[in-house]
Structure P
Amino acid sequence: MDLSEFPESNLPGDDFSDVDYQYMRAAAEQSVLFSKTEWNVILSQHAEFLKTGGGGGKWETMNLNGVILGLYAGPSVSTGAQALLNNRNLTGVNLSNIVLAYANMVGVLAQNQNFSHSNLNHILFTDSFLEGSDFSRTNLMGTDFSRSQLKGCSFRNANLKYCDFENCDLTDVDFTGAKLAHSRFPGAILKNILR
């Protein structure tokens, strides 16, 4: 397979061997599931956060005793609330055709979920458990997936420009028709992928 479309895939990723993935996964598994009403409030508040100028900031991560935290530096807004979904279990909520740009989704558990046709640009999606999920036709521009488990995911016709897949397991991932310009893949496992 020609890996030239996967920039930096020949380079090693940074060492994050001190991250406690067992703890992070357990925290997400044990989190209380969102009710439909709670989820709709989060989506509504986040929409207001974006509408009033909350997007456009920058993400940084911090390793605190083996747990990755996301820090957002962006404009302050007077209404709405940014979706802070870190270390949450997203099983059972509607994730397709939604807008969650600039949300904190570090360490989420969302295996075999349908994120298709959504606007998820510039999300901090690092250290997450997303195996088998469908991101087809989703806008993920500028999203950081570093160290996430993405085995068997579909990114068919997704916008993946400027994404970071450092140290991701991309085994059996479908990138057919995906836009990959300016994305990076250091240390990524690119086994049995479709392009």
Structure Q
Amino acid sequence: MNGEADLGDVAWGDVISDDDGVLVVRGQVDDLPVVVKRFTDPSAREVSTYALLERLGVPTLPVLGSGPDWIILEDLTSAGYRQASADDLADPDVARLIARWHDHLHGAGDALGSEAIEYSEFDLIDDEGLSRVAARWPDLADAAAWAAGRLPAWRQELSELPHTLTYNDFWSSNLAISWDGSSALMFDHNLTGMGLSPDP
């Protein structure tokens, strides 16, 4: 990690959000604006994912400190970024910046084993999920039953394809663009995990 800051070093500010077991609070560490994320689950993936991305050289917000269930990140603005808006997603220049960041993420992830991060987009399709689909949309029950019967074969086929890191939570609210327009990065890495490589 980039720093040794601890929760005791934070001058606490306003709560940004408190949803899905993640408390996000603004603060300061030695007059540097920060965002602190605290996780209800002490095995939260995001802390270890930031460490992995830093080790791989994937651009992220600077991490000033972390523990089993918390992480201190430098605030976007002081780190040289602004939060993107929905309008940015229609800008071809921003699209190129996002593509460059994703290329970096995938390139770094190509050398990792498929178990480098416990979370995988492949885990989103399982018997329980297909049962929920059938219950919610009865007209899809036959298709869900057919898919459930194919799951073992699909999982085997997918396991034989190249894997890499995938972001899995693309929204403008998770996108940071540098003030000079030269770079962009994604943040909020709770859903970052392993998935299919775009370059099989």
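What follows draws every value from the coordinates through simple rules; no lab data is involved. No experiment lies behind these values; they were computed from the predicted model shown. Cβ atoms are built from the backbone, for glycine too; each structure is taken alone.
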Note: distance in nm of label points 7 Å out along Cα→Cβ at positions 63 and 111 at 2.5, derived from one of structures P, Q, originates from structure P
Rank structures P, Q by mean count of other Cβ atoms within 10 Å over residues 143-150 and report only the one at the top, that is, the highest. P
One of P, Q was used to calculate distance in nm of label points 7 Å out along Cα→Cβ at positions 135 and 159, yielding 1.4; that structure is P
So mean count of other Cβ atoms within 10 Å over residues 95-102, computed for just one structure, reads 19.5; which one of P, Q is that? P
Once FRET efficiency 1/(1 + (r/R0)^6) of positions 55 and 127 (r between Cβ atoms, R0 = 41 Å, to 0.05) is calculated for all of P, Q, which comes out largest? P
helix-only ellipticity at 222 nm (-39500 (n - 2.57) for each DSSP H run of 4 or more, over all residues; to 500) computed as -9500: which structure among P, Q? Q
Comparison of P, Q - label where relative contact order in percent (Cα under 8 Å, 6 or more apart) is highest: Q
Identify which of structures P, Q gives the largest calculated value of percent of Cα pairs over 19 Å apart. Q
Quick check for you: by distance in nm of label points 7 Å out along Cα→Cβ at positions 23 and 103, which of P, Q is greatest? Q
